[in-house]
1. Quick check: 20.1 is what I get for mean count of other Cβ atoms within 10 Å over residues 330-337, calculated from one of 1, 2. Which structure matches?
2. If helix-only ellipticity at 222 nm (-39500 (n - 2.57) for each DSSP H run of 4 or more, over all residues; to 500) is calculated from each of 1, 2, which structure is the one that comes out at -15500?
3. Out of 1, 2, which structure matches 110 when volume of the Cα convex hull per residue in Å³, for residues 66-137 alone is calculated?
4. From 1, 2, which structure was Rg and Dmax of the Cα atoms in Å, for residues 90-185 alone = 12.9, 39 calculated on?
5. Of the structures labelled 1, 2, one was used to calculate distance in nm of label points 7 Å out along Cα→Cβ at positions 338 and 354, giving 3.2. Name it.
6. So relative contact order in percent (Cα under 8 Å, 6 or more apart), computed for just one structure, reads 23; which one of 1, 2 is that?
7. For Kirkwood radius over Cα pairs in Å, which of 1, 2 scores largest?
8. For the read-out FRET efficiency 1/(1 + (r/R0)^6) of positions 50 and 282 (r between Cβ atoms, R0 = 41 Å, to 0.05), a value of 0.55 was computed from one structure; give its label from 1, 2.
Structure 1
């Protein structure tokens with residue numbers, strides 16, 4: 001049995017007819033840029049988060065950059081980011097002239113461990129926690145640190161659409177929540193797309209203008225800006241999928257529950273984190289094992305796909321060489337990069353396929 005790591009064709013099959021209809025309407029109505037489909041998606045996404053403002057942008061990376069610009073970041077300002085995860089978070093800080101200051105992460109969740117940061121807070125203006133793999137970061141501790149040190153908080157929610165932390169939807173706890181709708185995300189577009197949400201109208205107004213060449217009215221450009229607009233066709237397609245978001249969230253949790261129940265107790269395997277007061281979005285299903293290369297080989301031989309998220313901790317990426325971080329600076333992040341493994345996980349994955357994955361892993365663990 002050949003089992004792919006991800007199959008977007010299967011994942012999107014339930015919406016196929018509605019997606020084609022929505023795309024066709026954009027084409028026939030000639031609504032392409034900053035038109036009703038974009039506003040409709042922004043309003044619906046904000047409503048689902050019970051928040052006042054949503055601004056669609058070209059991608060999740062731009063959402064982070066624009067949020068920082070709206071919050072007044074200046075060249076040389078320092079921003080705390082996790083040392084483990086995708087490079088985009090720290091790269092966005094660098095792109096707007098800031099300096100990413102890395103923090104180690106929690107071993108169980110791979111999320112920023114703000115309580116481990118004991119260095120100088122001078123020059124630190126913001127904190128960007130990432131809700132890694134869909135599990136909420138420790139927002140109580142992060143918000144407390146932000147209040148103590150007068151920092152803003154941008155939640156990088158690219159992997160955690162609709163996850164909750166103590167009854168609050170992630171992305172609504174900090175000053176701004178930033179989202180990517182890259183096709184493999186839990187709410188995925190059919191190309192690049194992103195958004196930011198906030199309850200601060202001044203932030204939203206700045207972001208809307210900035211993403212449209214700094215324009216507040218046609219041919220009037222009152223602030224700095226660039227072109228980072230959410231395409232109407234992507235907005236229309238996202239609106240279709242947004243209608244299914246609750247059902248999809250439940251489906252992903254059911255897939256995760258199957259793995260959790262059937263892999264529980266496997267020697268040498270650490271399962272994803274859980275907490276009574278949080279809901280996991282399960283963007284990915286990530287296990288940890290010390291003998292990862294052996295397990296990958298075993299899965300490959302059985303025709304089962306897997307991926308590593310992420311093989312190099314962010315502080316050791318070459319793009320940040322000038323910051324003088326070195327191996328050993330963040331031991332948990334470095335250990336995770338050597339032990340994490342993402343298993344096949346997507347809507348449409350069958351129980352028979354999951355059972356095969358479980359069987360192969362169990363046999364591998366029993367052989368030691």
Structure 2
């Protein structure tokens with residue numbers, strides 16, 4: 001009987017010891033799971049991006065890399081034991097230093113991620129906008145442009161949106177006939193320049209719809225609050241955007257925009273070609289570059305030196321100030337020319353002689369190093 005009692009006693013002691021060890025391990029793990037995490041000496045928060053499809057191990061690695069997590073295995077084990085490992089959500093999170101692994105997991109489960117803050121500046125082409133957005137989202141620039149074009153085509157189906165009997169399909173054909181020196185998209189000019197806040201998981205269709213709707217809403221709001229000048233009253237919404245994009249490309253000065261708009265509207269009224277350098281630059285893919293005399297001979301619907309009227313589409317994204325300038329231009333009906341003054345502004349003229357003198361003064365200033 002004594003050996004049996006001794007064996008049982010040994011087993012009980014061993015079991016008790018193992019239980020104590022297990023409880024100690026659990027307690028130690030719980031302590032690490034709930035204890036404050038590392039702190040940063042330079043900042044209180046870290047922006048962490050969790051990509052779509054990232055598993056718990058990759059997420060733990062990212063948290064470790066940002067100095068937010070001290071014990072990788074504790075984080076993974078805690079997530080697994082509490083059923084959180086399959087509930088961690090992708091997104092951009094602004095996570096504070098010093099919080100526990102449990103709280104980090106809790107925030108990633110709630111999925112209250114920071115929104116992407118993206119700005120589309122005035123004057124960007126549709127291709128530039130698409131590239132900028134594609135850098136921030138997991139879809140391609142082509143995906144975005146295709147979605148935006150679909151939204152724009154729907155808008156263009158409204159009665160009176162396009163000039164004459166032009167249809168969206170006919171406009172697409174005109175744009176397709178242009179050179180391949182740059183992308184000629186029907187969405188050009190319809191991606192409103194604004195600062196947007198999107199969820200990182202937003203689809204291309206959602207982002208495109210938002211940018212196009214913002215353009216249409218802004219245009220409708222401006223038209224509703226401004227009684228159009230007689231020179232711009234006959235313009236269709238599409239033509240307003242076309243001319244506004246040229247004004248936007250000509251000057252960054254909101255104060256000058258009404259005078260620039262007046263020059264082009266006056267030229268249209270008198271049957272003169274617009275002779276706008278930015279439209280030629282758009283056709284040749286030379287945005288921001290110097291236009292040469294040989295460029296003015298290019299065969300393009302956007303070459304406003306050789307073709308009368310407005311080009312078929314906008315050449316960039318016009319802001320609200322440019323649209324207002326087109327609808328409410330400078331009242332002077334005689335302004336027909338303008339040239340850079342070498343100081344960041346322009347000199348406006350009513351006659352060719354005045355314009356030639358302004359050009360001569362500009363060239364002289366450049367030669368003397370007094371202008372750009």
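1. Values: 1: 20.1; 2: 16.5.
Value 20.1 for mean count of other Cβ atoms within 10 Å over residues 330-337 corresponds to 1 out of 1, 2.
2. Working: 1: -11500; 2: -15500.
The correct label is 2.
3. Values: 1: 83; 2: 110.
Value 110 for volume of the Cα convex hull per residue in Å³, for residues 66-137 alone corresponds to 2 out of 1, 2.
4. Values: 1: 12.9, 39; 2: 20.5, 66.
Only one of 1, 2 returns 12.9, 39 for Rg and Dmax of the Cα atoms in Å, for residues 90-185 alone, namely 1.
5. Details: 1: 3.2; 2: 1.4.
The correct label is 1.
6. Working: 1: 23; 2: 14.
It must be structure 1, since only it matches.
7. Numbers: 1: 21.3; 2: 25.1.
Comparing 1, 2 by Kirkwood radius over Cα pairs in Å, the maximum is at 2.
8. Values: 1: 1.00; 2: 0.55.
Structure 2 accounts for this read-out.
Since every read-out is calculated from the coordinates, none of them should be taken as a lab result. Owing to the predicted nature of the structure, the values given are computational and were not obtained by experimental measurement. Cβ atoms are built from the backbone, for glycine too; each structure is taken alone.
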